[in-house]
Structure I
Amino acid sequence: MQFDLTDLRLFVLTADESNLTRAAARQHLSLAAASARIKALEGQAGLPLLYREARGVRLTPPGEAFAHHAREVLRQAELLRADLQEYGGGLRGHLRVFANTTAVTDFLPEILPDFLNANPKVNIDLQEKPNAEIARAVLDGRVDVGIVAGQVDTLGLEAIHFSTDRLVLVTPRSHRFARRKRIGFAEILDEDAVGMQHGSTLQTFLAQVTDQLGKPQRLRIQLSSFDAMCRMIGAGVGVGIVPESAALRNREAMNLSLVALTDAWSVRERYILVRGRGTLPAYAQALIDTLCRHYQSPGVAAVPKR
């Protein structure tokens with residue numbers, strides 16, 4: 001099919017208004033011109049996209065699908081326009097990064113301010129995504145850099161190791177598990193639990209573990225950050241699985257105890273995923289260097305493929 005953005009805007013307006021006359025007026029077209037454009041779209045599709053009724057129009061099932069995709073194309077066009085405007089205003093680079101929960105909520109807020117201050121003409125679009133989606137997005141070229149942890153299928157991407165993280169059990173100091181040095185995750189499933197929000201990388205991973213164990217966590221509350229989890233745990237709401245770095249940061253202030261997990265999955269290697277480091281622009285390579293320097297990582301390592 002061949003169409004321009006005016007066609008798409010007109011069709012979306014028609015869907016929103018359920019009236020071709022009003023849509024034509026909003027698009028600054030005559031009714032005859034608007035009608036001809038819609039008929040041309042239907043001719044190219046080979047399907048009716050609108051039901052014509054006495055009081056207006058409504059979408060056919062193919063029209064619903066067309067409207068959905070038209071909105072996506074218009075949204076992408078607007079993002080393109082906004083990006084180009086930024087470049088016109090002196091922007092030198094725009095980095096798109098997908099990362100897991102720990103990266104987005106725990107260590108990137110600490111690392112990125114210095115990077116952005118040192119690179120004032122670089123913008124970063126950072127989004128939290130599950131590990132598997134991160135790898136696919138890098139492979140497909142939807143993002144420039146991915147940050148993952150644990151056992152991940154890298155899909156043949158270049159994987160740059162930059163740190164090792166550990167998940168630990170965090171409890172109030174008065175809790176009966178607080179004196180334990182090590183504990184298995186299965187032992188804590190009868191305890192009231194504090195978790196991350198539904199859909200977060202960590203909570204999704206723990207749900208997979210509990211599915212295998214055949215017993216869910218007893219979640220009392222789910223939150224959007226590890227610091228908030230630690231505050232709730234310290235207040236006695238429950239126990240929680242938290243990255244060691246976040247637990248150490250909050251241990252004294254929240255009167256927390258940290259207990260090592262015996263489960264092998266509690267040790268999580270962190271990797272930066274890219275299609276090819278050598279093909280990245282200088283500012284993207286600078287971000288990778290910043291992460292590696294922060295953790296004093298030696299460089300590239302292979303991730304076991306699963």
Structure II
Amino acid sequence: MLEKLYYQDKGLFLQSFHPATVLLYLLVLLVLSLLYDHPLYLLCLLFLLACLIKGTEGMAIWEGFLKIGLMMMLVLMVVNPLVIRSGATIIWQGPVVPLLGRLDISLEAIYFGLVSGLRLLVILSIFCLYNLMVNPDQALNLFARAAGKSALMVALATRMFPTMVRDLRRIKEVMELRGVDFDQGSLGQRVKKYAGLYNVLLFSSLEGSLEIAESMQARAYGSGKRTIYSRHLLRPRDYLTLGGSLLALSAAVWGLAHGCGGFNFYPEMDGLITGKGTMAVLVIVFFYLYVPLMLGGGYKYCRYIKSKI
């Protein structure tokens with residue numbers, strides 16, 4: 001189950017972008033999720049992320065992120081009205097509590113907690129999409145020229161945990177084939193069995209570190225200028241996505257500067273749609289953010305577009 005949380009190359013179109021393109025695109029999504037307070041914009045961001053995650057065949061993984069996000073959303077909806085009493089629409093007047101005062105719960109406070117939870121859900125979905133789209137080795141390779149040793153250290157550290165999970169599962173399967181039952185026996189007996197399991201994992205990890213060191217020495221690591229085995233080139237799909245990301249960010253900043261996309265919760269909530277500009281900026285921003293999905297549809301159904309991008 002844990003292995004599903006890590007990047008898996010499935011040969012999908014959304015996994016074929018240059019890592020720099022994906023990083024910039026996800027950064028734009030993250031910036032917009034922090035800039036926008038309007039619930040309609042945040043809902044559209046969540047819908048866009050759902051479409052992207054579906055395009056990377058990661059709905060089962062996203063389900064775990066949704067459960068965590070929904071739990072935290074409920075916590076925010078409960079805690080926020082108890083500590084913030086700036087709303088004008090009081091829906092319940094509670095008793096006076098020492099240090100907290102009168103527990104007056106307002107509709108604006110509940111709504112603010114709901115939107116804050118929605119923003120958190122969007123941010124969690126962005127990190128989920130990062131795990132599905134970005135190969136960590138390719139992402140770290142972007143910074144290898146500027147800081148080769150640091151990039152190598154981070155690459156080894158990020159690969160350590162998934163490698164240990166895989167080795168632990170294999171070692172446990174081998175021990176079970178030899179007759180070891182980890183579910184039977186007293187607590188002390190089961191602890192002893194798992195202790196033996198982790199001892200084998202420790203020896204396996206030490207052997208793996210020696211193999212990595214021997215491989216680095218065989219490839220003459222650190223003996224001269226760094227060479228590049230494979231290059232990741234920017235293709236038309238990358239330029240179109242980069243342009244769409246920058247145009248979406250520019251349109252969002254322009255809209256916020258002209259009052260489109262902002263939202264006031266206190267003392268009274270604004271309406272969801274306060275003018276034509278709100279919907280116009282919404283359509284423009286998400287049209288540009290939808291570029292990877294449009295390219296994916298063309299790549300799948302149109303041979304001409306597939307040959308050009």
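Laboratory data are not the source of any read-out in this text; all were calculated from the coordinates shown. Computed from a predicted model, the values in this text were never measured in an experiment. Cβ atoms are built from the backbone, for glycine too; each structure is taken alone.
Quick notes on this structure:
- Label whose coordinates, when distance in nm of label points 7 Å out along Cα→Cβ at positions 112 and 232 is calculated, return 2.3 (choices I, II): I
- Value -13500, calculated as helix-only ellipticity at 222 nm (-39500 (n - 2.57) for each DSSP H run of 4 or more, over all residues; to 500), assigned to which of I, II: I
- At a computed 3.3 (distance in nm of label points 7 Å out along Cα→Cβ at positions 136 and 288), which of I, II: II
- Among I, II, which structure scores highest (criterion: volume of the Cα convex hull per residue in Å³, for residues 120-199 alone): I
- Identity of the structure behind 26 (criterion: relative contact order in percent (Cα under 8 Å, 6 or more apart), calculated), options I, II: II
- Origin of the derived value 4.9 (distance in nm of label points 7 Å out along Cα→Cβ at positions 56 and 280; candidates I, II): I
- Computed 67, 62, 39 for Cα extents along the principal axes in Å - originating structure among I, II: II
- Computed over structures I, II, distance in nm of label points 7 Å out along Cα→Cβ at positions 104 and 256 reaches its largest value in II.
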